[in-house]
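Nothing in this text is a laboratory measurement; each read-out follows from the coordinates by a stated rule. Just so you know, these numbers come straight off a predicted model, no measurement behind them. Cβ atoms are built from the backbone, for glycine too; each structure is taken alone.
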Structure 1
Amino acid sequence: MIYLIYLIILLAVFCYRYIPASGRNMSRKLDAQGRTYYLRMQPLGKSKQSYQIQLGLPLEEKIYFSIGPEGKIARLLKAMGVATEYQTGDSTFDKKFLFTSDDPALFEDIMRKPEMRTAIEILRKSHATFRLRAFGTRIWIEVRNVKASWLDKNQETVLAQLWETAQIVTQHTRMSAQETRVPSFAQRTIIFMFLHLAFLICGIAGFIAHGIGSVEIISMKNFLFAALALVPLAIGLWISFMTLWLGRSMWKIIALADFILIGIAGLVFLMPIAAIEANRRLPQPPPTVYSQTLAQKTCTLHCKRKQGKSSTTRDYPLSATDCQPQRRAQKRAQLVQQDRICQSSANFKFNLTFNPWMPGMTTPYRLQASQPQFDGGERGTVFYFPLNPGALGHAWIDTDTISPVPPAENPL
């Protein structure tokens, strides 16, 4: 089931990152002259008073580039010599923008045109932090944190400059003899951005799934330390892979910045989960079965009531008599009738306590048990613990297999 959830997450993240980055989320419109243009207005924040606006045009030839203000991370990575950026030769113009292109020679030809630089300057005046993007057969301007009135004031001017830009780009693209990379550096960058977000979401989902699952590492502290020690190695390997696929293009700057903001956190979450799965699923010797008598058993009725975004909880510890199967339902019905919180949700929590049952264990072992485990024995009943050695050398146990029935007879 968890793998189906991961697959759904990957597909959702791919759509979430690829569609906006490729301009495919804009709606097709027609201007007064019947020409096609694209538009998307996305509300931002809770107030929905500011927008991210994308306004674009179709291109007849495929090209990939991005022009926008330099961010702090991009400026730092560029200063470190991670990638080589194209410069127009106009120092004032170059300081304002970060240029990213799949085909530096073609991009240089385009940017040599004074009309192109003039159009970009006019577009910049529409909003200080604009970005001009071309992805495949679409070119568009993107601005953030603007009022809806921005479109009324600037749409005509922006579209006029985009038509000028599109004509220049199409003309030079047709004359270029360069073959487009398949996939292009821009497409590869989006793939990396998709993977970075997938790392983070899958890692968080894995932690949640492990938290509510039945697999337990006996020495979790040592295991996490060993797993997190692999994170620097994974970071180095991933950066090497990005360098191999993106070379010294400026797309590498964008991919690295995204990796720093999202991907590293994703690896921190993902590496322990990957290590747990490897330790659990890779070939390993059969489990060693230990046994121990049940020292104590307790049950609690956990009540919860949600009110909007907040919730109220209340726990009722039950006596040994009330924990008996024939008495639990009666006690639950009684508390539900008495307490409004329990009327919304009332579930039993079962706990078993054992004395140390394996060598090296010095503290009592507490198990949050299922109902069959709880009802399967009383104080003094012998329970069996199948302890797996772990493919990576870290012992683990599936708490669902702890049972008063010996493993050879246990259908689990």
Structure 2
Amino acid sequence: MANSNGISLVVVLLSLMSGIGFGQDSGESVSICFERVKEILPENWEVVQTDEKPSVSVGGWDGYRFLLMRGWKDYLNLPQQQRDLTADPNAYDDYEYVMKYSHIDLVLFPASTQLGDDFLRKMAWMELEGQAYFVKPVYMGTGDGFHWFINASLYWQEYIREKMALTGGDDRIQILIEGLSIDDRGSNTRNSVVGLLANHGDAVIPHLQEIIKENDSDKSRTAFRVLAYIRTDQSTQLLKAYYASKKTRELAAYALIHHPYQPEAKDEYIDMLKRRIRIFDALGACVEYNWTEALPNIEKICAEPKQWHIFYKTYLAKRTLQGDPVPADILNAHQTILGHSGPEDIERAKVVILQSTDKESAAVIAIDLLAGFRFKINHDRLELIVAAGRDMLEALPEETTTPLISHLLDSLDEESSRTVEKLKAFYEKE
């Protein structure tokens, strides 16, 4: 009986040793890990090297390399105004290009490996030819009986750590914080770590506060981008505090206007309207939560709008918060005229607007169409829209249109010069 139990114990031990990467089964176990990594990555990653036997040696310890790559053509001298090249598979044939690549160089050592302080520094990494983005060698921790090391972009490091449920390793937050200072192709690293840091929640806030204290405008702006996505009570209260300071108010406002709006920052959104900071998003928050307390600030903006598009958006919000929103049929008809509708649909939409009993709203919509220049569409289409606005202004009662146009001519500044010119032309004709 004792002998039987001893044999059983040995079997169990051998099984456990195999499962954590010891002995002759390390190659098999590491292959399973590599297969799992391949499964969690998008299909466009190509396997370049998979070690069946160790190819990496550090301090007498042997590790297994798994190298992946994905590439794309980086076209040179493409025209600024180009046709939709994606619709024509041969459209790119006339343009020169260079190949760019992204790599994941992954090395696994059995969990029995004794890691010294300089283990990572001594490791030999592959030459990543054509690598487009910043990469950093990192110890990602342990999982499935192995120590995991990687040389890859910070995004893919975090991705693999998360998907493979690795524990320990180099400080993830500190690595990502360092990434905020990396200026690589298209700011890829800096942009990617914003969301990655936000995933760590309140734990990153002290690091962000230190960055903001440095008073570096670029770094501070990125730190506030991270705060915008953390969405915890602590981050919201911190943004409120930063908003209270003149020095950081603009950046805090930028963070607060990210969706979803934060009801805890009600006072700040209303104050943005008073200061005319981030007006459109502040209006959105006030309308979403029906903050009628914002009406005095909104009415002041309508009284002195400076730009037409500000008047238009503020007018719609004012009517909604007053409990008398612009009728849906008018707004729908407005969108019909702006859309890809034919002349007959436009005429029907004009009738809907003109027959509305809400003549003030009809006049505001008509002026918005007359202003037309802010719509990025072809010239012929724009002329149809502008003409629809002009026709409706002519058909609406003068007791409605004249005071409104007169108010706008007195209030709009040079940024709305084209709208002013069109309104003057119409007003003088009348």
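Data overview
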read-out	value
Highest-scoring label, criterion being relative contact order in percent (Cα under 8 Å, 6 or more apart), among 1, 2	1
Origin of the derived value 0.35 (FRET efficiency 1/(1 + (r/R0)^6) of positions 113 and 225 (r between Cβ atoms, R0 = 35 Å, to 0.05); candidates 1, 2)	2
At a computed 4.1 (distance in nm of label points 7 Å out along Cα→Cβ at positions 233 and 345), which of 1, 2	1
Value 119, calculated as volume of the Cα convex hull per residue in Å³, for residues 105-248 alone, assigned to which of 1, 2	2
Identity of the structure behind -14500 (criterion: helix-only ellipticity at 222 nm (-39500 (n - 2.57) for each DSSP H run of 4 or more, over all residues; to 500), calculated), options 1, 2	1
Structure from which 52 was derived, percent of Cα pairs over 34 Å apart, options 1, 2	1
Distance in nm of label points 7 Å out along Cα→Cβ at positions 129 and 321 from the coordinates reads 6.8; which among 1, 2	1
